[in-house]
Structure 1
């Protein structure tokens with residue numbers, strides 16, 4: 001087994017939806033959209049397609065910048081300024097904090113600083129593991145979309161086969177989003193939904 005194979009296997013573990021960082025507790029506004037009738041099973045694929053083309057591209061750009069060794073503290077400030085919803089910012093920080101703790105524990109060294117947003121921490125971890133930046137971005141976006149689809153399954157009548165087909169068909173969009181290096185995004189729909197999430201009478205998710 002080559003060193004590259006080992007690094008790739010480690011990336012598979014870090015990008016696994018079962019990684020214990022609390023990802024399953026967050027819907028990033030999807031719960032609000034479903035509760036308000038703004039998102040139904042037949043609209044999930046189109047919604048996630050738009051999500052990848054906006055939010056996904058933004059996160060890919062920050063992943064790549066973090067991988068390249070840019071000032072992580074400055075990247076953190078810039079990313080936080082672009083996440084308008086407090087719940088989304090706090091969710092990303094919580095996931096990032098736990099992710100950093102796990103990576104440092106796995107490597108037995110403080111290679112990553114705490115307090116990073118999740119996508120920035122993931123990009124920096126990819127560099128530490130010696131995974132090329134495009135593969136790192138792909139792995140992050142894939143697990144992010146898989147997590148959102150899983151949230152949809154718990155919020156609405158979306159079966160396993162239908163969910164799997166959505167993820168399968170989104171692969172080309174995901175691959176294009178992962179290549180983005182421009183820091184821009186206009187996606188108010190999920191951000192506004194995140195802001196209203198705390199007003200729901202009953203909630204399954206934290207965000």
Structure 2
């Protein structure tokens with residue numbers, strides 16, 4: 001089942017861009033991104049204590065729809081918005097007949113917000129299962145796993161998913177490095193050694209993805 005406005009919440013509302021420009025503390029670059037790249041921004045869903053109990057530093061999750069003026073994704077503005085919002089945020093962006101989703105690894109502790117890298121989901125299909133969980137922390141980690149593109153393991157938190165994603169990226173970079181070294185190597189035995197290392201790392205990557 002694909003998530004639609006109706007099965008998220010009935011509290012959808014558009015945020016006036018002029019008020020956002022005044023209400024947020026934006027740099028010159030962030031103001032330009034809002035003005036030139038954002039056509040419309042709406043809250044299409046709110047997950048809070050009325051939906052599920054807070055946990056793991058997650059008290060509110062905003063589901064936002066951002067319509068672009070062109071094909072440039074306004075990451076700069078999205079980061080600024082997320083950095084100043086006391087909620088975890090999933091951005092949905094219309095893209096042709098489908099959507100793309102963006103979310104950053106975000107922590108909120110004692111009112112202080114920390115924003116990590118924004119991820120774009122790989123398959124453009126947010127299903128209702130990702131909105132399920134015993135706590136808001138569970139739902140957030142489900143949504144984060146969706147955007148990162150990793151299947152969530154039982155009991156895994158968003159931090160666990162983030163660390164697993166980093167391990168995969170590090171292994172992938174090492175594989176690329178070994179591939180380059182192998183291509184430059186002329187000795188058959190050395191090439192065989194590189195192939196053995198590469199196969200072992202690829203197996204480790206597949207293991208981390210499961």
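Coordinate-derived values only; no laboratory data. From a predicted model like this one, the values you see are computed outputs, not experimental measurements. Cβ atoms are built from the backbone, for glycine too; each structure is taken alone.
If percent of Cα pairs over 27 Å apart is calculated from each of 1, 2, which structure is the one that comes out at 40? Checking each candidate, the match is 2. Thinking of 1, 2, which structure, once FRET efficiency 1/(1 + (r/R0)^6) of positions 33 and 193 (r between Cβ atoms, R0 = 30 Å, to 0.05) is computed, gives back 1.00? Only structure 1 yields this read-out.
Each of structures 1, 2 was scored by distance in nm of label points 7 Å out along Cα→Cβ at positions 17 and 129; the highest score is held by 2.
One of 1, 2 was used to calculate mean count of other Cβ atoms within 10 Å over residues 25-32, giving 24.8; which? Only one of 1, 2 returns 24.8 for mean count of other Cβ atoms within 10 Å over residues 25-32, namely 1.
When relative contact order in percent (Cα under 8 Å, 6 or more apart) is computed for each of 1, 2, which one produces 40? Of the options listed, only 1 reproduces it. For the read-out helix-only ellipticity at 222 nm (-39500 (n - 2.57) for each DSSP H run of 4 or more, over all residues; to 500), a value of -20000 was computed from one structure; give its label from 1, 2. Only structure 1 yields this read-out. Looking at FRET efficiency 1/(1 + (r/R0)^6) of positions 97 and 153 (r between Cβ atoms, R0 = 35 Å, to 0.05) for structures 1, 2, the greatest value goes to 1.
Looking at distance in nm of label points 7 Å out along Cα→Cβ at positions 81 and 121 for structures 1, 2, the greatest value goes to 1.
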